[in-house]
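Scrolling down, you'll hit the structures one after another.
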Structure 1
Amino acid sequence: MNRYPLWKYVLIIVVMLVGLVFAFPNLYPADPALQVSSSGSELITPDVQRQVEQVLMDKQLSYKSISLDEDKLLVRFDDTTVQLEAFGEVKEALGSRYVTALNLAPATPGWLRALGADPMYLGLDLRGGVHFLLEVDMKEALVKAADRYATDFRTALREARIRYLGVSRDGEGLLVKFKTEEERARALSALSKEMNTELVFEETQIGETLAIKAKVRDERIREIERFAVKQNMTALRKRVNELGVAEPIIQQQGKSRIVVQLPGVQDTARAKRILGATATLEFRMVDEEADALTAQSTGRVPAGDRLYKERGGRPILLKRRVMLTGEYIIDAASGIDPETQTPDVSITLDGKGARIFNKATTENVKRLMAVVFIETKPEGGKVEEVINVARIQEPLSKRFHITGLDSTREARDLALLLRAGALAAPMRFVEERTVGPSLGKANIEQGFKAVVLGFILVIIFMILFYRLFGILATVALTLNLVLIVAVLSMLQATLTLPGIAGIVLTVGMAVDANVLIFERIREELRAGNSPHASIDAGYDKALSTIADANITTLIAAIVLFAFGTGPIKGFAVTLSIGIVASMFTAIMVTRGLVNLIYGKKARLKSLAIGGGV
C-alpha cells in the first residue's frame, strides 16, 4: 500500500498556498507613471496636484489615477506612449521647482501588500532603462589625497613655527623645501611624528635646496583606492535617490569599476550628467592688494595667489590657502534670495566645518571672500570658476547661503550634487546602454512565449508517453513554476532575460526527474512486481540518481553565482531556485498525487503509465 502520512499532505498544501499567494502579485504588471517630488525648497501640495491635472486635461492626456502620498505625487498611465508625452508637458509646466521623473508604479492590490506579497523586480532588459559602467580615476584619487596631505603639512609646520620655502606635489607624493638644515630636521621630526603611519619620509636635496620627500605607504594607497570606490558608490546612491529612480542597481565590479542600472529611466542625458559630475565648492580669500589684470597680462602671479576667472570672464586673484572645502557640507537646498530675487543655495555644515569656517571668517571680517565652483564633467574636462564674491560682514558658522548662480536649474543641480556628497575621485563612462520600454516589453513577451512553448511541448510529451502519470507530472510542473515565481518575489530578486532562460531550463530538468521515476516504475512492472511495489521501488531507487544529477547542477549554479556578474548571477539564481523547487514537486508532490489515486486500492492490477504495462 502506498500512503502518505497526514503531515506530508499538510506540508504540500501549505507550501503550495504560500507559493500561490506570493506568486499572485506578478499577475498585476506595474503601471507607467510620473513621479513628482520636491527639489528641496518646495513642498508637494494639493495645488500642485490640481496644476498637474489641469495640464493633462488641457493636452487631452488620459491617466488611470493621480495620488498625493506624503512627499511625492504619482500619476499612473495605461501605456508608455502617453507617459512620455505627459512627462514633457508636466516637466515644462512645473519648471525647476520640482523633480519630475519617469517611473513604474506597482499595481499590486492592497490586501496582497498587507501580506507582504510584492511582484519580483524586472531587470533592465525587461523593464527598459539605462545601464552605465563607470571607472573611478584612481590616479586622481591619489592626487586629491596628496593635496589633503599638503594642507596638513602647511598647518603642522605653521603651528610648530617652522619656516619653509614651499610644499609642492611630486608625482603621487609631496616635496617640502627649506633654507637651512636645522629647519629641515625640525620639520622632519614634526611631520613624521604626526603622519609616520601613513607616509614614508626621506631627506633629499634638489640643487642647492634642502627638501623632504614624502611618499604614501602602499597599504595607505590601497585604503585610499578602496575608500574612493566606496565613497563614490555612496554618492551615486544618493544622487540616484534624488533622480527618483525605483529599484536601482549600484554595485562594484572589479577593483575600480561601478555598475549603475536605472530601470525605467528614459532621461539618459540628465542621468549621465548627474551621476558623472564631480562638483564641489572652495571658499578662498580675495587678494585685494594685487592687480589681477596685470597678473593675467604678464603671467606673473604673486606668491601665495592663484589666478581665477569670474563668470563674466574678469580675472581675479585668490589666496592659495583654502578656507573651507565642500567635504564639510551636510545639506544644501536651492531657493530664491529674498533680497535680490535671484537663485541661491543654502548651505549647512557639519560641526567640524562650522568651527573651521567660523574661525576663518572671524579673522577676515570686512574682507572679500570668493566661492569657487569646481566641476569635473563626465565627458572630460575640469571647470573652475568664481561664482560669488562677497564681503564678510560678520563671522559665518553652520548655516549660510551663496548667490551668483545663473538660473534656478543651476541652483537646483548644484544643491543636489552638494547634498549627495562630492565624489572621492572623478569617473569616466566606460560603457553605456539604453533599453527602451518597448524593447523591454518585447523581451517579456518573447520570454513568456518561450516558457509557455517549452511547457506545452513537455506536457504533450508527458501525456502521450505516460498517460495519467504524465498528467500528474504536468500538475507538478505547473506548481514548480509557481514556486519559482513565488520565491523570486519573496526574495525580491531581479528577473532578467538570462533568468528566464534559467526558468526554461528548469522546466526541462523538472520533468526529467519524473521521467526517471516513471521509467523505473515501468521496469519494475515488466519484472513482474505488483503495481504498489513498483511505485514504491520506482520512487526509492530513482531518488539517488535524481539527487546526484540535481546536486551537481546546483553546485555549478552556485559557482556561477559566486564568480559571475550581472546576467550570469540572474541565470544562476533562477536555476538554483528551480532545482530545489523541482526536487520538491517531482518527488514529493507527484508521489502524494499517486498515493491519493492508487493508495487506497488494495487490489491494483495495472497502472495508467503507458509503455504497454
Structure 2
Amino acid sequence: MRSFLRKFLPFFVAAGVFSFFMNMLLLTPSLYMLQVYDRVLGSRSEETLWFISLLLLAALVVMGAMELVRSRLLVRANNAIDAQLAPYLLKKMAEGATSPEGNQYSSGLRDLNAIKTFLTGTGIMALFDAPWMPIAMIILWYMHFYLFLVALVGAVLMVGLTILNEILTRKPLEDANAAGRAAGRHVEVALRNAEVVNAMGMLKGVAARWAGLNDRVLALQSKASERGGNISGVTKFVRQSIQSLGLGVGAYIVLKEPTFTPGMMIAGTIVLGKALGPIELLIAGWKGFLEARIAYARLDAFLKVQHLEIEPMELPPPSGQIALEKVTFGIRATNKIILKDISFAVPAGESLGIIGPSAAGKSTLARLLVGVWKPLQGTIRLDGADMASWPSERLGPYIGYLPQDIELFAGSIADNIARLDEPDSEKVIRAAQLAGLHSMILNMPNGYDTYIGDNGAVLSGGQRQRIGLARALYGDPKLVVLDEPNASLDEEGERALLQAMAYLKQLGTTVAIITHKVSLLANVDKLLVMHDGALAVFGPREGVLQHLLQQQQEQQKLLQEQQAVAQQHQQSALSDQPEEAVEKQNAETGAEVSRG
C-alpha cells in the first residue's frame, strides 16, 4: 500500500507546500491587528489604515485561492487513487468470492472509501496544519517568554489529551468495526436465502441473531463515542481556558513592561489560538483518522499477500482444445481432497459428457475447466497454454459457463445476455434464439429491454436458466461448460438445448456437459465417468457406454453367483441337520404359512 500511495506523493507534497504558505498568511490578521493598535490609532493616519487593509485583503485572497487549490489537489489525488485501486480490489474480491476457501477479504471497497473520506475531510487538513504549530510557538517566544510558556503548557495538555483519546477509543472502534462486518455478513447471507428464510419461518431467528450482533456494535460504538466526546469536551475547555489565560497574561505583561503594547497583547492572543487550533481540529477528527488507519492496515496486509502481477504476453484467440495434466484439487483449510490426479484431453470442437454419482466432483471439475478455481497440483491447458496464464478479462469472452445456480443481475434481459457489456443486438438475438428464448422475450412488455429486477425476480426458474444459457452462448465462445443445464427446463427447453449443442458443434466449439439425463448425451463425442473424485472411465462415447454396460452385466453376474453360493450354503446347512429337526422345521414353516 505504501508503494502504491508513493505514486501520488507529488499531490501531497504540493498540498503540504500550500499548507505552509497558508499558515504563514494566517498570521496576517494578527499583524494587521498589531499595526492598527500600535500605528494607526497612535498616528491617527488614514493612509496607513487603507494601505495595511489592502495588504490584508490581498493576503486573504491569496490564502483563499491556495485553500481552493489545495482542496482540488486532494480531491484529484483521491479520485486517482480510486480509479487505480478500486477496479483491482473489485477484481480480487470477485476472485475471493469464488474461492472454495471462502472470501477472506470482502471489505476492500469499504476500506478504500474510509481512506478516501479521510483524505478529503478535515482530518487530513489538520495533519497538514499541525506541523506548522512550532512556527507560531517561535513567534510567541520572540514576543514574550510568558506567552510562549502559556502556549507550551496548552500544547502539552492538548497533545496529552490526544494520546489519551487514542488509548481510550482505538480498541472499542476496532471491535465495533469487526462486529459491524460480522452483522453485515449475516444480513447478506439471510438476504441471499430469503426464500428459505420466509418459507420456513426463520425470520425471527435471523432477526434475533442480527439484533445480538448489532447490539454489540452499538455498545462498542457508544463506548468509543462517549470516551471521545469526553476527551473532546475537555480539549475545548483547555483550549478556551489557555486562550483566555493568554489574554490575561498579555494584559499583565502590558502593565509590567511599557515596551509591550496592547497591540502586541491582542496579536499574541490570536497567534496563541492559531498554535492550538490544529491540535483541537486533530482531536475532533480523531475517529475518522482511526478508521482510516485501520482500513489502511487491512488494505496493506491484503495487498502484501497478493502476487506481483506481471502483464502477460497476449496470446492468440483459443480454438477450444482443453487438456488436464495430473490435476488435483482440494480445500487447504480442511485438508480435504475433492479431485485426485485427473488427466484427459478433448480436441477443439468435440463435445464431452461428464457423468457420475452425486458428490463425485463433477461441479468442481466444471469450475476448474472455466478457470474459476485453480488446481492445487497439475495443469489445465487451453490450446497448450496454462489456463492460469490467461487474464480472466481476456479469456472470458471465449468461455461460456452455465452453473447449477443461476445468478442474474438487475437490468434488462439484453444486459444479462450480453454479460453486462454494451449489448450487440445481433449477438444477443442469436444467443436468445439458440436458448429458445426469442419468442418468449418478444411477448414481454418491453421485449429485450424488459427490466428483470435483482436476480431475475420477475422470471420463473426455467426462464432464468434459459437466460443463463443464452448468456453462456453469447458471442459464440470457444469453450462452453454446462452444469446440469436441464435442471429447470421443460420439454421445449430441452429441445432448444439439444439444438444449441448441435449449433455449437457446427461452429467448432468445445462443449462439456454435466447431466444425469441420457438423452442429452446422445451426440457427445466423449464420455467421462467420475467416482469419488477420481476419473473412473474416459473415452469415446460408444466405447465408454459399452464398458459401463459390460461392468453392469459383470456386476449382475457376480450378484447372481453370490446368491447361488448363498443358496448352496443354506441347502448344505439343512442337509446336515437330523431328519427329525428337518421335519420339525418344515412343520413350523407350514404352521406359519397357515397362520399367514
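Every number here is computed from the coordinates shown, using simple stated rules; none is lab data. What you see is a predicted model, and the numbers here were worked out from it, not measured in a lab.
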Ranked on Kirkwood radius over Cα pairs in Å, for residues 343-566 alone, which label among 1, 2 comes first with the largest value? 1
Hey, helix-only ellipticity at 222 nm (-39500 (n - 2.57) for each DSSP H run of 4 or more, over all residues; to 500) derived from one of 1, 2 reads -21500; which structure? 2
Which of 1, 2 leads on Kirkwood radius over Cα pairs in Å, largest value: 2
If we compute relative contact order in percent (Cα under 8 Å, 6 or more apart) for structures 1, 2, which one ends up with the highest value? 1
